[in-house]
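Visitor: Quick heads-up: structures coming right below.
Every read-out reported here was derived from the displayed coordinates using simple, explicitly stated rules and does not represent laboratory data. Note that the structure is a prediction, hence the values are computed from the model and not measured. Cβ atoms are built from the backbone, for glycine too; each structure is taken alone.
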Structure P
Amino acid sequence: MNPHTNDLRTKPHYEILDGLRGVAAMAVVLFHILETFYLGDAFRHPFNHGYLAVDFFFLLSGFVVAYAYDDRWKRMTTWEFYKRRLIRLQPMVVMGNIIGALLFYTQAAPVFPLVATTPLWKMLLVMLVGFTMIPLLPSMDIRGWQEMHPLDGPAWSLFFEYVANILYASGLRKVSNKVLSVLVVLSAGLLIHLLVLGPRGDVIGGWEVNGEQLHIGFARLLFPFLAGMLLMRLGKRIRVRGTFAWCSLLLLATFAIPRIGGQHHLWMNGVYEAFAIIVIFPVIVAMGAGDNVRGGIEEKICKFLGDISYPLYITHYALIYTFTAWVTVKKVPLSQGAPMGLLLFVVAVTIAYGCLKLYDEPVRAWLSAREKRAARVQRKMMS
């Protein structure tokens, strides 16, 4: 998940892109709720491609980071850039791990074989490491799924978001559009190779620390992030009426397409996912950037969705872990578990909004004010 709202205080704002980020975040929650009923059987998942929301997030990230910072480097150091990104991202990383720790022992089930035997000290140690975004090796697993962030699974994409920010600040910001275009083409080739010639036919993965999963993670990151940067720099926009509604429908339709090709033609699904990431998502972003909301209910919806998108993405999965334990232990079918799934969705949105208003915004405001004071003191000392 890739929030950048505070980075755009002095520039015209892309409200529709904020709203689409929220739509994608809610799609992730829906995907994970439904996934609990189809563990080990991705081919029957009724919202099959919901995981592509992460790839859409990476594209948005590249677009908005370039928009927010490309023209600021004459008056901003690399360290100042890093501090801004840390202030924006880290508070909710901490909260996501705290919520994960609070609910951890409610998740003891055969599907999570290590939870019941994990001592409290080890769980707390994992939580503290999670605060830093340092990925955990499989030897420190406390759940049994070998996630790099076992208390807050979706944080794996934040790890790659940080990698993208480091790459941007250390070199990508300086490259010409021609060089960036070459990098986009090469990274598209890497993504197509993974999807069409790889053994899986999808981009699912990226959350473990091993060669295969890191390959998936970097393939998922590089093309969308670089393509987002290039799309912003080239100024390509598509203008249509009813942009937010059409973009939302196109995004959700892309996620809802059933698995293509079955188990015997995995490459066919790979072709679809490559097309979605390389063609459909850039078109959606170009549409979203080509129009503005005009007040009223649409503006309020986009603002609400944009505000809660990151808190929702980074906090909801602790509830999913608990829900998964209940569904698998009780062997609850979708027809019976749907009401509880709906309740989980509402609770996840409520928690996200509460975290935003009571914790995230106040903490970021305090950190930003402190950083400004420190910068003023430093300028006075140097003058």
Structure Q
Amino acid sequence: MNLKKLTSLALALTMTASLAACSGGPSKPSEAPAESQAAESAAPVTSDLKVGVFYYQYSDPYITSVRTNMDAKLTDLGVTFQDFDGANSQPTQTDQINTAITDGYNFLIVNIVETASPEAAQGAVDAAKAKDIPIVFFNREVSDEVVNSYEKCAFVGTNAPEAGHLQGKMIGEYLVANWDTVDLNGDGKISYALMKGQEGNAEAEARSQYGVEDANAVLTAAGKPELSYFLGDTAATKYQVDPNGAWSSQAGFDFMSTNLSSYSDANKNMIELVICNNDGMAEGVVSALQSVGYNTGDGKSIPVFGVDATDSAKALIKAGQMTATVKQDAVGMAETICALTANVKDGKAVMEGIADTYNVDSGVAKVRVPYGVYDATSAD
């Protein structure tokens, strides 16, 4: 073999080794809850973009679905990325973001933990801005002021009131159609419980408000009385909030189990409807109801409504154990975020061309992913 051929062969082998060393792909959780380890993948990296994706909590069922879809789409984009689990702790997530910036991550995608005040999100923006790093928040709403404080900042999420409006209309129509069946004690009104995910969270506030208000509007238009909170209409708050702000199935189960110890068929004051801010809490409620013989799919049942359309909730709905949910599109969320990521990868502005395809708020770089309705008649 002549010198020219030997040189060509050596060059080819060097390029092959280089590509193998740069392969990237989805991240898998490490044994420590705060961070995941990068997984091996055959997909080649085609960009020098190094993406940190910061989730408020891996264990949230909806977030799990988003993460699964995001991992796949980021892999398809050919970028290096790593997932981080904030474990529902803002100090943990803040440390992760600051460490990632120090470690050379040059694009940040953040599902912020703390939503009751803007300080945490603003701190992340300020840290990114100091290093000229684009940052995109998603799912958990941040203020317009935070987004507008940096030209390389954006938000991808839903229109928070929309879920409440859809859920409320759905509940009202269901009750009008099934009034006599739902009114278990025949007192002419429907007693409800409401499971709220987190105080100060825009989605939780809007769902709690409009889920009830819009249901009442449908009921009164049909000549029916408004919903009656099971603890009395003079209760200081007409909801039960997850004390950990985790929107968890455990919170839904614990609250409903406690409720059922006093509000039951035997006492003739059974809770007749449960409205939940997400499917995780709804699943916990269903489990508590099943422990006293309700919602088994064959026999007596209490209507339970959620939000998210997680796979497990859809299975309960198809089995007749849960009534319906509002679909928060995990696939659409991941696709939209990755459209912004593709812009950054290609050297464009974060929001370049996004308004041509997606719904964008006026005056602020906020992209909205629409909700839908999912019930027993819906196709998967």
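Visitor: For FRET efficiency 1/(1 + (r/R0)^6) of positions 52 and 108 (r between Cβ atoms, R0 = 35 Å, to 0.05), find whichever of P, Q sits highest and give me its label.
Guide: Details: P: 0.65; Q: 1.00.
Largest one: structure Q.
Visitor: Work out which structure the value -21500 belongs to, where helix-only ellipticity at 222 nm (-39500 (n - 2.57) for each DSSP H run of 4 or more, over all residues; to 500) was derived from one of P, Q.
Guide: Values: P: -21500; Q: -13000.
For helix-only ellipticity at 222 nm (-39500 (n - 2.57) for each DSSP H run of 4 or more, over all residues; to 500), the value -21500 is produced by structure P.
Visitor: Also: Which of P, Q yields 40, 9, 9 for semi-axes √(5λ) of the Cα gyration tensor in Å, for residues 276-355 alone, as computed?
Guide: This value belongs to structure Q.
Visitor: Can I ask one more? For the read-out Rg and Dmax of the Cα atoms in Å, for residues 100-227 alone, a value of 17.3, 54 was computed from one structure; give its label from P, Q.
Guide: Values: P: 17.3, 54; Q: 20.5, 65.
Considering all the candidates, the number was obtained from P.
Visitor: Additional query: Which structure, out of P, Q, was mean count of other Cβ atoms within 10 Å over residues 172-179 calculated from, if the result is 16.5?
Guide: Q
Visitor: Going by mean count of other Cβ atoms within 10 Å over residues 196-203, which of structures P, Q comes out largest?
Guide: Working: P: 17.1; Q: 21.1.
The structure with the largest value is Q.
Visitor: Rank structures P, Q by relative contact order in percent (Cα under 8 Å, 6 or more apart) and report only the one at the top, that is, the highest. Before the final figure, lay out each step's value.
Guide: Working: P: 32; Q: 15.
Biggest value here belongs to P.
Visitor: With Cα extents along the principal axes in Å derived from the coordinates and found to be 65, 46, 46, which of P, Q does the value describe?
Guide: P
Visitor: Right, next: If you work out distance in nm of label points 7 Å out along Cα→Cβ at positions 316 and 348 for P, Q, which one comes out largest?
Guide: On the way: P: 0.3; Q: 4.0.
Going through P, Q one by one, distance in nm of label points 7 Å out along Cα→Cβ at positions 316 and 348 peaks for structure Q.
Visitor: Computing P(r) over Cα pairs in 5 Å bins from 0, in percent, for residues 156-243 alone gives 3, 13, 21, 21, 17, 13, 9, 3, 1, 0 for which of P, Q?
Guide: Values: P: 3, 13, 21, 21, 17, 13, 9, 3, 1, 0; Q: 3, 15, 22, 24, 19, 10, 5, 1, 0, 0.
Derived from P, not from the others.
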